[in-house]
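FYI, it's all coordinate maths here, none of it is from the lab. In this text the structure is predicted, and so the values were computed from the model without any measurement. Cβ atoms are built from the backbone, for glycine too; each structure is taken alone.
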Structure P
Amino acid sequence: MPEYKAPVRDMKFVMQELLDCEQHYQQLGYQDASIDMVDAIISEAAKFTEQVIAPLNQIGDEQGCTFNDGTVTTPDGFKDAYQQYVEGGWPTLSQSEEFGGQGLPHSLNTAIGEFSSAANHSFAMYPGLSHGALATIEAWGSDEQKQMFMPKLVEGNWTGTMCLTEPHCGTDLGMLRTKAELNDDGSYSITGTKIFISAGEHDMSDNIVHIVIARIPGSPEGSKGISLFIVPKLSVNDNGEAGENNGVSCGSIEHKMGINANATCVINFDGAKGYLIGEVNRGLNCMFTFMNAARLGVANEGAAAAEASFQGALAYAKDRLQMRSLSGIKNPDGPADPIIVHPDVRRMLLTQKSIAEGGRALVAYLAQLVDIGHAESDKAKKVAAENKLALLTPIAKAFLTEMAVECTSHGIQVFGGHGFIKEWGMEQLLRDTKISCIYEGTTGIQALDLLARKVLGTKGELLKDFAADVGAFCMENSQNPEMAEFIKPIMAYAQDWQKLTETIGAKAMQNPDEIGGASVDYLMYSGYMTLAYFWAKMAKVAQEKLKQSDADKDFYQAKIATARFYFQRMLPRAKGHDACIVNGVDSMMALDADHFEF
């Protein structure tokens, strides 16, 4: 099993040197978030992750969760680890001080979230889902609801879930059947069944607060008639304590490809008492607070998985002896050379490294945009940040998770036959990671959101702000010969990005299916382009640091070398997606549905 080590040095590089988190936090009024505080929190989080959470990863996969007559038991050690997590104050980190939180920036919590997800994906999901529930209640709940639910959720003694999917209803939420009938006291009686509810039932917290979409009788059909409710597993008394069962039960848990230690549940609501959040029939608007937070969290899972697989593959590649280098013996005292000398192994390792570190930079940047949305007083700056977040979130979520599947597959491949064997832990990473491409909207759904809604739907307005940032960076460095190998490609790909957008828009005027045909390729092109921008920025920082001193010389040289690999071996993949887009949708739709036979 790979021994996970939190990438503390690289996380500090991204937060402090690339994104200047100290200035960012001070400008937003996070006075307690000094560099010393950030360093201390990241170091302690690394220690907790490595010593408490990571050792449970393989145990959790082997044992899984167990179901017995509605009761779910997590694997050995999970309950105790979660209790330590709560006692350490980790759930409170970025939550409002009004409800018992520490009031620190969201982006700091995101950094720690990568550590826990890389170390133990299943464990990280339990507290991770609570953050979305908290964000939804804080944004849309009444004062009474906030006082009723947030303190316990903030401290971590209660956890939260998101309940959307039903047996007949996945992405098309307008088809839901769960109903909410008004009670005399103003609450609602919730009846229906939800499936695929992550962390929907477990033994780690005193209560579970479900955020549930349902339809009030008489509401419009489709998505326009959806309302949102808080439905606790156990009723909550006037003192804010959990009481009797609230008509919520777990019907079963799923037996899955991966994330076996996280209970994926069928949850039945049998007249459960629920509390309306926001306005009647405006549930999806409220729910997107949860979903957008979750999408950023899933993007973080992608970067985390790439990092975890890279660490395992790198350690093995340095140790495993197989064949001799084509350019001459590198290990004369051994019977063969370590496989890290072989170019194809280097290709796989550098693919993992470039996605993990590039993804870390992208996610950290998006998390800072979330900080601005929460704490910025200047309305124009706040709107600009939210626009960039809206554009880049589907790119980050879908691109990083698709690339994470490739990276975890490379991890198995580096090990060869040993990678296919469970005891090494590499195949678990692939199994655990695939779900991230599906969570919170599949890659296809994210692609449609990006192209149809965010880009074409705004006539390119959302694309302009981020494109302007890319253009400004290129202009600032256009006369720097050391940056030419990065700036020239970015400028060319950025121009093509704009042309592709215009091409798709023109084609869609004649055939709307062109949007669906182009969307995933457009998203992947956007992902390669976006990561190239961040790799260029990281290369620039590394170059400047090397000019200042020899301190950490190897680290900065590795950063530049990885940027060069990304530009020469990863970014050109975007051209293939370009060609697919230009070729259009006709070949996809030519075959009649009845002719798909086997």
Structure Q
Amino acid sequence: MHPVVAAVTDRIRERSRSLRESYLTDIAEAAAEGPVRTGLSCTNLAHDYASATDDEKLILRSSVRAANIGIVTAYNDVLSAHAPYRHYPEQIKQALAEQGHVAQVASGVPAMCDGVTQGQSGMEMSLFSRDVIALSTAVALSHQVFDGALMLGICDKIVPGLLMAALRFGHLPCVFVPSGPMHSGISNQDKAKVRQAYARGDVDDEELLKSEMGSYHSEGTCTFYGTANSNQMLMEIMGLQLPGSSFVPPGGNLRRLLTAEATSVVTRITALEAGYLPIGQMIDERSMVNAMVGLLATGGSTNHSIHLVAIARMAGILIDWQDMADLSEVVPLLTRMYPNGSADVNAFHEAGGMPFLIRELLDEGMLHGDVRTILGEGLQQWCQMPYEDDKGQLAWKAVAAESGDLTVLAPAHAPFLREGGMKLVSGNLGRAMMKVSAVPDDRWVIEAPAKVFTDQQQVLDAYRAGDLNQDVIVVVKGQGPRANGMPELHQLTPALTNLQEQGYRVALVTDGRLSGASGKVPAAIHLCPEALTDGPVHAVRDGDMICLDGHKGLLQVITPGFEQRLTEEVRAPLDVSASRKGNGRELFQGFRMLAGPADQGAISLGWE
């Protein structure tokens, strides 16, 4: 084990000791009761069995070894990645029936598409949808009639929300079931060029829509390496998803075989079997460190600097951005996927994908290989790629010794970068995360005057007016969790990229988020404390000189007198009234009021 990885793990374990012990005690007490449904009243059980088929009723009533598996599905056909889930419940029920078990759809959970809501008012509910999904999953599992759960979810806030709730029902085993990415469309580089041309006004809506539909064109996950595909990487490297299953495309027989195998796996680890392994015992400090290492080694979505903190907290584990920063100093960057390169996740999978990545990180001592997984002890099993054998059965084979494409997937001895893809930057503005995996090295340090805005439309208006044609650090404040739900500011990427390509030194500083697909422009995001709580960013004025230094981890206003301004200036309250109503936002006022800071997971559940 690499000494830094070991040290970070020990630090997290010690920091979490009391909370983790309390958590494990809670789930042990829940497990000691045995399957709760065996103690339910006849009336309770009759309601549960009422809609089951006669065969399912017979199994549930007569077999003490039969498992009832709850399916929590995020199916809808607004999300292309979730559209394949339409048929999963019946596939799962059939597969389980053949083994003498039963499945019930416990609940559907909401699942919004960030791609649809980017730049719109719905994006202000996106982060909170994670916690709504966690609450919805808790409602589903609260029926207490299930011996295990299968989670059907892929995209941005859905997987974190499902996992947060699953960990609060930590006495139950849980398996995540993916559906895979769509086939590759137009190249991500071509898509980005059209977006930049549109931002300059060189192409019209029709041309832009044609380009976008050439990229997002069918069922399956969007193929760039954003938050959705980072989710899939995380579930696999944490041992919650079958080996090599994340990026197998939907629709084919291999995908159906993997889904059937996932249903079988969950029945083998329920409390009805000798191999009982509840998710709360399976996921521990080592699992969370593996997740952070995977995120850094792949240049994954910065959104997970928030989500992983929240997920860990649900398992009684306390992780901090400093843990990620320390790991980033030693974890090598082994992938180049858009926006960190030109390839997509299909090319990554073909080159060796997750099995190759996990093997390389294990060999370098970057991962805890002795973690528990849905297949039992050890992560070595995740160094295999699934395939359909000549009898039409699911099989696994060891991943190739060499990468199938060195421009996409590198061996650990020759990484793309010797350090990971994220940096923690801090100073007199607070703490923020900086994704550097796609930023050229000569852009890691930007010193320039500030231009201050309170929403991204103001930035775009200033860009179109030519007011940003200079070296500039664009400051967008009032975008934190308590202000307006911390929306992604993805619409800024093409305009700021254009300025950068014109030769200007450009950076972004914000208490909001960027899309998981952003990265070319240096950006300090998730800034804490946020402006609404009178964070220092609220005191920044146009013309203040700011230094953003990814090498030294600095985010600093260097204008003389700024610190004195922080203590003496009385600042007008930030006006966030525009985010308080319309499009359902008024229903989320309670979430905004309860939301914690981004570096503590931005949790809005009011739970301790």
- From which structure (P, Q) was P(r) over Cα pairs in 10 Å bins from 0, in percent, for residues 265-560 alone calculated, if the value obtained is 6, 22, 29, 25, 13, 5, 1, 0? P
- Task: Consider the structures P, Q: one of them gives 179 for volume of the Cα convex hull per residue in Å³ as calculated from the coordinates. Say which.
- Result: P
- Task: Work out mean count of other Cβ atoms within 10 Å over residues 337-344 for each of structures P, Q, then name the structure with the largest result.
- Result: Q
- Task: For structures P, Q, calculate mean projected area of the Cα convex hull in nm², for residues 33-208 alone and state which one comes out highest.
- Result: Q
- For distance in nm of label points 7 Å out along Cα→Cβ at positions 161 and 289 computed as 3.2, the structure of P, Q it came from: Q
- Here helix-only ellipticity at 222 nm (-39500 (n - 2.57) for each DSSP H run of 4 or more, over all residues; to 500) was calculated and came to -11000; which of the structures P, Q was it taken from? Q
